[in-house]
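Every number here is computed from the coordinates shown, using simple stated rules; none is lab data. Note that the structure is predicted; figures quoted are calculated from it, not measured. Cβ atoms are built from the backbone, for glycine too; each structure is taken alone.
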Structure P
Amino acid sequence: MLGFLLVGLLTVSQVPPLPEGIASRERDIIYGRKYGMSLTMDRFTPTKPNGKAVIWVVSGGWFSNPDSINTGFVTPLCQAGYQVFAVCHGSQPRFTIPEVLDDMHRSTRWIRHNAKKYQIDPDAIGVTGGSAGGHLSLMLGMVHLPGDPKASDPVNRQPSGVQAVACFFPPTDFLNWTKPGEVMLGKPHVLKNIPPAFDFHTQDKVTGQFNVITDQKERERIGKEISPITHVGPKSAPVYLVQGTNDLLVPQIQAEIFMAALKEKGIANEFVIKKGAGHGWANMDKDIEQFAKWFDKHLAATK
């Protein structure tokens, strides 16, 4: 916190320069609004753009905060020529995973709507993130929602979804957590603050009040819907996934069952297992360099 306050006191001339490969950073771009709040993203422009884009999902435990945006994650992608959009979503504890997913689909529609403005190919968009950010990345890669041609908001006329995914240690199946049949929908966990993300609710049409869903069958139906493995199919995006063997937050089996599902459907994939690694490790920028190579291979050629 002290470091953040000190940064706020710096004059423009004292702000640290951007790392090599990043030409500019545009902060707090509004891509949507809900409940009187703005949904924002930061845009990083590469020094030598290749006409393609990567979304970085800024999320950990489905908590999202612009203060968590750091150039260390962005730099390898920009150095490879990618324009990076660091997207923040409506954060838990106020918003649940289904609502967060709405934000992420909105962000891809918004970027695609502005593709000409930002000189990127709307059909060459990748996504990346770690943990909850990895989960949301996979959902964008597995679920491609069509645009509504009759929508009053031109952003909503655009389809969502992405063309390639590269992510770290993502949850993939909330109904089969460490073994078949084990449901993980906000139960006691190593991360004590994640239950609010699973407080699924409905809104009373008369009073406007939110009512938490307690019926277990309905909760599991929603849990299945928000699990990336449920949506693996012929149109799924190619996936590069990195997982540590000693991850105490997201078990290795989550990655294994998901990658097996991709393989069964014939979807391009690469599974990297880090022996002895936990939920993060030193020099992850080297892995992100491999992410860039994955995007080079699987994103469409610039039109």
Structure Q
Amino acid sequence: MKTVIVGAGALGSLFAYFLARSNKPVAILDKYPHEAEIINKNGLKVEGISGEHQLRVKASAEPGDLGEPDLVLVCVKSADTASAAQATLPILKPDTVVLTVQNGLGNVERIAEVVGVERAMGGTTAVGATLLAPGHIRHAGDGETIIGETSGEITNRAKAIRDHLESCGLKASITDNLESLVWSKLVINVGINALTALTRMKNGELVNYEGARTVLAAAVEEAVHVVKEKGIRLLYDNPVDKVESVCRATAGNISSMLQDVIRQRRTEVAYINGAIVREAKRLGLTAPINETLDRLVRTLEESYAKQIIK
């Protein structure tokens, strides 16, 4: 199964590493030509819990250089989802699957609008990585990658992709309820990502401070209120306990949103906490904690050039 990974950030590079080390045909499509050039010149460098490795992986900013894949794995920021899907159109076969494992709400829908619902597939992943430099990542944590059809069917192509990922050493499974999966991951991100970005702490530190735990719980409870109003079933019984347990299980991780703030890049807060605010308003609810977190992180983004502490 030939795979093209869209995005050479922490997550995309980590998936490329797993595929390349298993001698699977894989290439990276990156919108930044200079980053693709670095990967082609130096290879993909990985350190962390899987050891130190340097692997050759083809990368390009031109889709036509990469051939026609069987699987496209979208690993860009949510704001770039539509443009990333658009970039893959010249290389898609009729049966190519375009799979998103991104954080945030609405990614599989945006992909389906561009490539067709028959090609789109969604999912989540709990693997963790930190981008140290272009083409250089730290593998920070293992976890399960769960995929699913928008229809809820357990299809042969979903089974083939699951088996493909497992053959590379990844933990993978299939869900028959993609909506519940995505919202369950969203609620976890709501409690962790913005708080780590604002406090500049690793995930595990959030549960060590009463103030952070209080805000975490309030943000999660607002999100759960929205989930209940929508009639969605979460994959765990006690959301606040679940989020705190994820903090502990990923204690050493630098969240993707904190990585963005450190590198002074646009975050995905609009698709995480901001998504809760939008859904709450649509349902006639309020979400003041999530709205505050959303506004504060957006302020960080807008004021990078004026911040005293870098």
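A value of 157 was derived for volume of the Cα convex hull per residue in Å³; which structure in P, Q was it taken from? Value 157 for volume of the Cα convex hull per residue in Å³ corresponds to P out of P, Q. Name the one structure among P, Q that helix-only ellipticity at 222 nm (-39500 (n - 2.57) for each DSSP H run of 4 or more, over all residues; to 500) of -13500 was derived from. This value belongs to structure Q. Quick check on the output: 3.9 is distance in nm of label points 7 Å out along Cα→Cβ at positions 28 and 268, derived from one of P, Q. Which one produced it? Answer for the origin of the read-out: P.
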